[in-house]
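Undergrad: Some structures to go through are shown next.
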Structure P
């Protein structure tokens with residue numbers, strides 16, 4: 001395509017026409033000259049670009065318009081690598097508005113893969129969206145990517161900060177993109193986009209994708225976003241503030257939490273107070289269809305808020321989002337900017353409210369410690385694979401290493417993306433190669449140090465008296481950083497009130513104490529053999545989450561400091577069992593999970609609960625050997641093996657009626673599953689598990 005002045009003018013007119021159609025605005029113009037220059041560089045000059053611009057600036061419009069123009073010139077489809085399903089859905093809808101056919105190959109549309117593949121090979125797809133993890137799928141590479149590689153018109157990488165392990169949302173599979181880029185035609189244009197890359201991340205992306213990567217960088221200050229920080233250590237106080245002030249904020253928005261449990265409980269509290277809010281997270285309790293429906297309701301302002309984890313983050317595009325509120329402090333300034341930037345794209349005023357709590361550091365510690373696979377994990381996996389000449393499947397590896405499924409997946413991915421790699425995947429088996437593995441301990445420690453430094457800077461942001469937007473911009477190395485003039489610090493007074501109703505806070509505290517936490521016993525052994533139905537435990541209840549506001553702190557103190565659970569906890573347990581829990585058939589006796597480490601802790605509590613319920617207590621379960629804490633066992637195989645033969649039952653003490661099985665903490669669920677099976681096999685009636693606390697994972 002020629003780049004003469006007249007040709008360039010014609011190209012720009014066509015691009016502008018498509019932009020106006022996409023935005024449904026006949027007078028729309030390019031965001032600024034950089035937006036057009038990026039399109040021209042891709043279409044007319046086949047350049048490779050990194051575009052760092054604020055959220056809502058129009059980065060995706062660059063590759064949409066470039067795709068349209070390249071397709072008109074006879075180019076093949078665009079390959080768009082995108083990190084989240086919610087983002088893919090958003091991008092497909094945006095492409096449709098400009099009459100671009102976009103299709104994704106992802107985990108939610110497996111039934112459509114064959115027809116999509118046929119359409120791609122037939123040239124009927126303009127943009128193919130895939131996750132970076134799809135680039136590790138041999139079938140996708142052989143059946144789709146290799147067959148269109150020579151004709152791909154444009155490679156687009158969204159949320160490109162994920163390429164860098166210095167970035168705030170590092171995804172190891174993104175590192176495969178550099179290899180894919182090297183395998184594609186050298187004159188093929190490419191674009192990587194992000195709103196959250198500081199100088200260190202930009203340098204790393206350029207290093208990985210090639211020194212010929214041009215960088216377009218713009219100012220990050222958001223003119224409509226009004227920022228305010230509110231420090232409230234007590235979760236119940238924050239819940240009260242939200243219940244009191246959220247209805248007064250116009251429009252709809254997002255409330256971010258750091259954990260799934262907090263998203264669920266906070267949404268339930270807000271609904272309890274008459275506010276239409278719903279949880280949104282990556283946990284298995286929300287289906288793909290439900291997530292789509294929730295996104296649609298928020299987009300159409302049919303709900304007040306989604307209470308979300310980072311699962312609703314990168315790229316979610318609702319231009320009229322009126323507020324983003326953080327219930328807890330994010331891990332870094334970069335995380336915060338990325339999330340708060342969802343608000344205020346197409347409204348004159350939107351709020352970004354950051355709240356900080358007492359639990360923030362504990363949660364941050366957890367995420368920092370689990371962010372990168374420790375060298376001992378990596379070397380352990382290599383050693384186990386090395387011991388099996390024919391290789392091992394992932395399920396076989398889980399039986400031999402004490403890692404969770406996610407931890408093992410992270411280790412395998414980190415090994416496979418190395419070049420050359422110390423392991424290869426052959427027919428679902430991981431096989432050792434001759435490549436020597438040399439751990440980069442120095443880099444790992446630097447990464448952890450960086451995460452801790454970023455956390456410290458986030459604390460500084462919470463306390464600063466300077467302009468909040470300028471602080472964020474400087475942290476992102478924005479050369480255009482300047483005072484916004486509209487944040488709470490700039491105007492010298494709160495944008496929203498910082499007070500809250502103390503009676504509402506007391507109600508929130510009681511709500512946390514009453515919140516039902518379900519115990520769902522296991523139904524299958526790790527071998528995937530089903531547990532016979534007549535040996536299954538019934539669904540149970542936990543009083544609280546370990547360490548949470550409400551009862552959680554009292555449970556923690558009783559176990560770690562007092563050595564005895566308080567009478568308050570006995571009363572709370574009895575109240576839950578008699579009140580909120582509709583048990584049928586009603587238990588006729590009580591037993592408990594024994595411990596060799598804390599011999600009387602649980603049995604004492606269980607006997608007091610039994611007495612309060614007016615039921616006999618029978619110490620019929622005996623622990624036969626010491627076991628490690630289940631929290632130290634990181635996958636189901638290890639957890640089950642840890643306790644499978646550690647208990648026996650005194651048949652003479654068994655009552656044939658339904659039984660309440662009490663423990664202080666539930667972690668993996670295997671202990672109550674195994675004991676319930678022993679009780680049922682020995683002649684008891686239905687087994688109803690009850691635990692004081694649920695030791696829930698973060699995330």
Structure Q
């Protein structure tokens with residue numbers, strides 16, 4: 001098979017499997033196969049589903065729709081549901097397949113139309129196209145005399161015999177005779193009803209597949225269903241109604257959607273799953289009374305209405321945005337949503353929309369931070385004062401009687417971020433040491449607009465030192481003035497604040513720096529997305545040329561490393577959305593990364609957990625592109641890479657409520673050889689996986705970099721040592 005044929009076959013296979021998986025918000029291929037198998041419990045229903053999927057995906061391809069969306073099943077799963085829905089109800093005749101192809105095409109059109117309408121509001125169309133499709137065909141076919149209503153599904157033993165003979169019949173009866181609570185039977189049957197299979201065996205198989213795909217999704221399905229059961233008991237409704245029509249799957253799908261797919265799994269998300277249950281019940285019962293007059297079932301209408309309405313309501317929040325977090329980029333795994341969010345919040349939880357740096361070169365001391373002892377109070381409490389100090393902690397030399405005695409006076413002030421100059425003051429005289437100017441409180445100042453409702457202000461600048469003008473564009477790190485002693489400033493210092501309005505002296509905002517280095521007792525600490533504390537010695541990280549070269553990975557580059565006698569080839573690539581990754585051609589594994597001016601970090605890994613690329617992902621999980629002797633940089637891995645899948649599986653069930661696993665990363669800047677012609681930097685890192693305080697697995701790494709990049713990489717797994725050398 002030539003490469004083009006292989007690519008086409010993979011696209012067709014992916015689009016088929018993902019069309020089935022999308023029914024449960026999944027892209028897990030094993031689960032998709034289970035769904036296909038369950039759909040074929042009725043042979044002709046299964047065939048109808050396949051025909052519908054191939055019709056919709058094929059038509060989308062011929063019409064020139066987005067290939068990636070076709071591959072992910074976005075255009076196929078609603079047609080699939082329509083195919084299964086009418087496949088179980090009608091005999092497979094030529095006339096039936098004509099109707100099936102036609103309604104599959106119509107469902108595709110409705111899908112694309114709703115994608116455009118709801119997509120403008122950032123909302124999913126869920127299974128609304130399926131509802132329109134199956135309602136249209138049921139109403140329309142009432143007048144089609146050539147279509148014959150099927151009696152399949154009435155005699156399940158006959159159906160089971162047709163699938164697998166007497167062994168299948170015995171297996172089916174054994175499952176049906178299992179002793180279990182009636183509510184659990186209804187749960188399994190409601191689960192199977194999602195694929196229009198109305199018996200216990202199909203539900204059990206789907207439950208197994210659901211557990212394999214996502215423990216969180218399975219847990220949410222139980223919480224959603226049993227919340228409905230409790231609600232029915234409280235209001236005096238008959239739970240057997242769910243057993244009769246099996247539309248209890250509305251609670252299951254709502255719980256999975258809200259509890260793990262569209263919302264990051266958490267205690268609060270689980271609470272909302274419970275709160276939304278009565279809304280689904282009321283919507284279900286209310287619409288059912290209306291639709292019965294037209295001979296229609298409500299199918300998944302309550303699920304669609306409540307989920308879409310809930311997601312839309314969340315968009316209007318003004319507070320508590322961090323209490324219930326929508327999933328911005330669907331990962332098609334509640335576990336990835338949960339662990340990815342937890343990891344991101346630990347790494348960049350307060351990372352600002354705009355990357356801001358300290359407004360100076362070199363190391364300065366924070367002499368007044370937020371809620372200061374002298375000023376920085378009330379509406380102006382979120383501000384910083386900076387000065388330069390010597391080894392003894394003094395801010396000046398000599399007696400400090402003149403402004404020029406102060407180390408910071410006349411030093412360059414830089415732009416904290418890219419922006420446009422909004423307002424300046426440049427003609428206020430500098431005070432003599434000890435004097436203040438209350439009339440011109442802020443002294444010489446610059447206000448720069450970085451984005452909507454976000455500005456920075458630097459004040460107490462030296463008279464006549466401003467090098468920019470109103471309306472001028474500036475770049476981060478660009479010199480804009482000199483530190484002075486103007487305004488309410490008895491001693492030379494630099495004042496910085498962030499604000500929402502463009503006026504000098506505006507009320508302040510609490511806003512973190514994207515990164516900075518703290519020196520304390522001779523040790524260095526690299527910080528990201530944090531607000532530094534008072535009295536800390538801080539500086540911007542100065543990029544190291546050797547590390548900059550080693551971790552500046554550009555799409556199109558190829559790296560080769562030799563381990564024993566085997567050569568591993570890594571190719572740096574990017575996807576259509578400009579997400580960059582390293583792919584190992586030997587193993588097919590991928591490691592996704594971000595590379596900035598001052599930091600390199602990995603964002604995800606796909607593949608086996610024993611490859612050289614996996615170990616590099618662990619070793620260089622986050623690297624500051626600056627060298628400070630013995631600098632320690634810590635981080636946390638997402639728990640999706642935890643080495644023990646069974647322990648991780650237990651955590652999966654518990655992650656909405658409690659996190660007991662840990663996956664810690666530590667990087668130490670060990671050695672800098674700057675004396676020889678071949679400049680060398682040595683970094684050491686470790687990956688520690690544990691349960692509570694108990695360590696279950698630990699790896700040690702050593703990375704050596706020189707002018708050729710990362711030239712040597714050592715891995716100590718605790719059992720063996722792997723040495724990779726660049727070729």
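Undergrad: Could you figure out which one of P, Q the value 169 for volume of the Cα convex hull per residue in Å³ was computed from?
TA: Derived from the structure labelled P.
Undergrad: Rank structures P, Q by distance in nm of label points 7 Å out along Cα→Cβ at positions 23 and 471 and report only the one at the top, that is, the highest.
TA: Across P, Q, distance in nm of label points 7 Å out along Cα→Cβ at positions 23 and 471 peaks for Q.
Undergrad: From P, Q, which structure was FRET efficiency 1/(1 + (r/R0)^6) of positions 375 and 631 (r between Cβ atoms, R0 = 25 Å, to 0.05) = 0.15 calculated on?
TA: Derived from the structure labelled Q.
Undergrad: Sticking with this structure for a sec: So relative contact order in percent (Cα under 8 Å, 6 or more apart), computed for just one structure, reads 8; which one of P, Q is that?
TA: Of the structures listed, the value fits Q.
Undergrad: Can you spot which of P, Q the value 1.0 was calculated from, given it is distance in nm of label points 7 Å out along Cα→Cβ at positions 63 and 111?
TA: Answer for the origin of the read-out: Q.
Every number here is computed from the coordinates shown, using simple stated rules; none is lab data. Computed from a predicted model, the values in this text were never measured in an experiment. Cβ atoms are built from the backbone, for glycine too; each structure is taken alone.
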